[in-house]
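Some structures are shown below for you to check.
FYI, it's all coordinate maths here, none of it is from the lab. None of these values were measured; they are calculated from a predicted model. Cβ atoms are built from the backbone, for glycine too; each structure is taken alone.
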Structure I
Amino acid sequence: MTDLTGRTALVTGASRGIGQAIAVRLAERGAALLVHFGTDRAGAAATVERIGRAGGTAHAVRAELGVDGDVETLFAGVEAVLDGRPLDILVNNAAAAPAGPLGTTTPAEFDHLYAVNVRAPYFIVQRALPLLRDGGRIVTVSSVATRMANPAQTSFAMTKGAVETMSRTLAVQLGPRAITVNAVAPGATRTAANGAVFDVPGLAEQIAGLTALDRLGDADDVAEIVAFLASDAGRWITGQVVDASGGLFLGPRV
């Protein structure tokens, strides 16, 4: 069963792109949503409005991640909305974008990547655990960059490798509470936020040619996988990295 009626989910970075799609999909399955955003207030409002128009329940919570006090700011808003109710699903989606190859990444950019992509998810999970019910779900969005050698994304891939390791180890720690912990690794995914990137002549076709399913992904492809893991149907999957790339760069297509 993928019905999430009666459950409450927190999705970070849900004002656009994959995070927005995840929030909308969980709401479609019946969950009440806490829509986190950092700076894109209009995008978060659009996510909340879209869920509301479809008959769902959603509230926006703001916190800039990667700065001092970020997690406490986030959970002040989360706890105000929950008002004593438990949290059922946590989706760590918010992330800073790749900073560039080794020769161009500055220490400040590197530190920012780790603050947003590693430190924030780690301490969000830590802070969420007292609120998360037994049998709950934790899903962190990783990247196919962890299994591909892309010199333009070395530091970014390192951060995603860290959260994959976090997911495996937390799965063991939280298993006695029947809390599943998994990561989902998207590949090249077209969204409203990054669509212009794939408009470069020939790029979309080139990536599709490297993908077993012969197309770019979209945000709904990823959201569907997260919704499955968040549901009762995903109860026996934990400590895994689920590839959500359509088979990007698996090998030559003959």
Structure II
Amino acid sequence: MTTRTNEFNQPIGEEVPQWQAREKPQRIVLTGQYCQLVPVSHDQHLDDLYEAYTSAPDGRDWTYLFQAPPSDKTTFSQYLKNVETSQDPLAYTVIDLASQKAVGTLSLMRIDPTHGVIEVGGVTFSPKLKQTPLSTEAQFLLMQYAFDHLGYRRYEWKCDSLNAPSRKAALRLGFQFEGIFRQAIVYKGRSRDTAWFSIIDSEWPTVKAALAAWLAHANFDENGQQKQRLEAIRQSIASHT
């Protein structure tokens, strides 16, 4: 690719013709094959989410989150009220379509309509959701909303650099690792180096096709086990494009 230059012969970025600021995400319902994302509702989701989160044997799932695990229902109730009313992060509850139960939440955050940049964060998945097709589809539905419906150019994922499961999940989903921001955050009385990942709009078609193929019912056997790994599907698609 030839680098563009300006009238001073300085290198400049590629032109983005007719770019306009994008809309902010809304409190809408997103429905997939296995799950549905709905705006967080304290009254509708409190009981299910509290039961789902407290079903975990310990608090390790909350180590790298800004909030502590729910210690009692009253405290969790106030936390969920705050989540419900927030505009950024804008949180969605994951509903298991099979059980019709709320099993986790995730958010769109650091929303920047001017530049078309948005982040998925606050991923708070209960044991009923983790490492299931639902968890992958929940991520897919938000990506699809950001890229296909809202027209954002960049979709980010950030986590504590020591959070190995989160970093692994980002790469599995198709995010590209961009580097470490050292001493970026202080939380829970400790320092955090932040690992940055992203998917950009030119990468989205391949990421989307791989996720759709992995989530297809045909990719799972009678025991619900995957036939092909997501990474292998994405690599195969990329090699043919």
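Data table
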{"quantity": "Entry that produces 0.95 once FRET efficiency 1/(1 + (r/R0)^6) of positions 97 and 161 (r between Cβ atoms, R0 = 30 Å, to 0.05) is calculated, selected from I, II", "calculated": "I"}
{"quantity": "Label whose coordinates, when distance in nm of label points 7 Å out along Cα→Cβ at positions 33 and 129 is calculated, return 2.0 (choices I, II)", "calculated": "II"}
{"quantity": "Origin of the derived value 5.5 (distance in nm of label points 7 Å out along Cα→Cβ at positions 177 and 201; candidates I, II)", "calculated": "I"}
{"quantity": "Among I, II, which structure scores highest (criterion: distance in nm of label points 7 Å out along Cα→Cβ at positions 73 and 153)", "calculated": "II"}
{"quantity": "Given 15 for relative contact order in percent (Cα under 8 Å, 6 or more apart), calculated: source structure among I, II", "calculated": "II"}
{"quantity": "Computed -11500 for helix-only ellipticity at 222 nm (-39500 (n - 2.57) for each DSSP H run of 4 or more, over all residues; to 500) - originating structure among I, II", "calculated": "I"}
